[in-house]
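Novice: Each structure below appears as C-alpha cells.
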Structure I
Amino acid sequence: MLPALWIFGYGSLIWRPAFPFTDRRAASIRGWARRFWQGSTDHRGVPGSPGRVVTLEAVPDARTFGAAYRVADERTVEVLMGLDHRERGGYERLRLPLTFADGEVAAGLVYVATAANPNWLGPAPLEAIAAQVASAQGPSGPNAEYVLRLAAALRELGAEDEHVFALERLVQGIASRPSALPGANA
C-alpha cells in the first residue's frame, strides 16, 4: 500500500485549498522560511504589474507552519493536476517531512518557487514589498487581500510568522492612508 498523500499549504492553500481532501491538520516543516518573493501574474497580479505571493526559502533553523491535507488515493491524480495548474506560475513540487501538532511525522508534497522561474522577484525591503502588494491586483483579487487572509489564517492556526505579520502591518498602514483610497488623487 502506498503512503498517504499529504499536501502542505503555507500560503493560500491554508484558507482556500479548493480540492477534495479527507483530513486537514495543522503541520509545520523545518528548515524553510515563508517569504513574499514570488511574483504572481496569474492570480494576484498581471503581467507588467505582478503581485507578490509566498514561497519558501531554505533557512536551517526556520520552521514554517501551515495546513496539511490528506488526499484520498483515488483522487490523487485529479488533485495533483489541479494543483499543478494552480501553481503553474513558477512552482515545483518537493517532498519534505511534515510534523503534525501531535509530533507525528509524514512525507508531504510542497510547492516551492525558486529563483530559476520567470516570475521570481526575490528579496526586497519589506516596505517595497508592501508598496507592491498594496497596488497589485489580479484575477483572484487584490494582492493585499492575500496578505491579510494569510495572516488571519496563521492566527487561526496559532502560528507565528514575523515576516507575514510585519508585512500585514505595513499593508494595513498603506491602506489606511487617504491617498491610498481609489479616486483620492483624481
Structure II
Amino acid sequence: MIITLAGTPASGKGTVGKLLAKKLGFPAYSTGQMRRDEAAKKGMTIEEFNDWSLKNKVGDKFFDDKQKDMGETQDNFVIDGRLAWYFIPNSIKVFLDVDIDEASRRRFAEINKPGRAEEHAQTFEEVKKIIVDRTKHDLERYTALYGISSYDKTKFDIIIDTTELSPEQVTDAILGSIKKMGYELPKSIV
C-alpha cells in the first residue's frame, strides 16, 4: 500500500504523513523536505530553488523521477508531495485542504523553522502573501511542466479539510477512509 499526500500549503501533509507512516509501520518520505535539503546544499532558499527549477528542468526532473522510481520499485510507504499522486498513480491519493487564514496562522507559528519559504516573514500578512504567491507559482510551474493542476480534487481518492482538525484526527480519518475502500490495515490500528 502506497499513500500519497498532496494538498495546499500548511494543510498538514508532512505532519500527517509522519503520523500515518508511524501507525502503519511504513517509511515516510517528503518531497518538500527533499527539495528544501537540495536548496540548502545549493545555498538557496526554497523560493530561489523553485525559480532555478523553472529555468533548469533538471531541478524538477530529479525529484519527479525519484518519485516515479519509488512507486515502481517500492511498496508500503507514505509520501507527501504536491505531485506524488501524479508520479505514483497506483497509490491511495489523499488531498489535504486548509483555509488560507489557518494555513497562514500555522506557518506564522513556525516562522523560525529553517528552510521554510516563510522563515524571513515578520508578520501574519507577509506569511499569507508568501503562501498565496507560492501557490500561484506552483500552479504555473506544474501547468507548464505537465499540463496539470496540483489542486484538482477530482484526481484524489480521499479529500479532507484540515482547518479545524488536529493531525491525529486527520490521520484517523484517512485510515478510516482507507479501510472503507476495502484495504486491509494492520491489526494494531484496526
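Every read-out reported here was derived from the displayed coordinates using simple, explicitly stated rules and does not represent laboratory data. Please read these numbers as outputs of a predicted model, since none were measured by experiment. Cβ atoms are built from the backbone, for glycine too; each structure is taken alone.
Novice: I have 3.3 for distance in nm of label points 7 Å out along Cα→Cβ at positions 54 and 78, calculated from one of the structures I, II. Which structure is it?
Specialist: II
Novice: Right, next: Thinking only about FRET efficiency 1/(1 + (r/R0)^6) of positions 62 and 102 (r between Cβ atoms, R0 = 25 Å, to 0.05), which of I, II has the largest value?
Specialist: When FRET efficiency 1/(1 + (r/R0)^6) of positions 62 and 102 (r between Cβ atoms, R0 = 25 Å, to 0.05) is calculated for I, II, structure I comes out on top.
Novice: From which structure (I, II) was helix-only ellipticity at 222 nm (-39500 (n - 2.57) for each DSSP H run of 4 or more, over all residues; to 500) calculated, if the value obtained is -16500?
Specialist: It was calculated from structure II.
Novice: Of structures I, II, which gives 10.4 when mean projected area of the Cα convex hull in nm² is computed from the coordinates?
Specialist: Among I, II, the structure yielding 10.4 for mean projected area of the Cα convex hull in nm² is II.
Novice: From I, II, which structure was FRET efficiency 1/(1 + (r/R0)^6) of positions 94 and 110 (r between Cβ atoms, R0 = 25 Å, to 0.05) = 0.70 calculated on?
Specialist: Corresponding structure: II.
Novice: If you don't mind, another one. Determine which structure produced the value 32 for relative contact order in percent (Cα under 8 Å, 6 or more apart), calculated from the coordinates; the candidates are I, II.
Specialist: Computing relative contact order in percent (Cα under 8 Å, 6 or more apart) on every structure in I, II gives 32 only for II.
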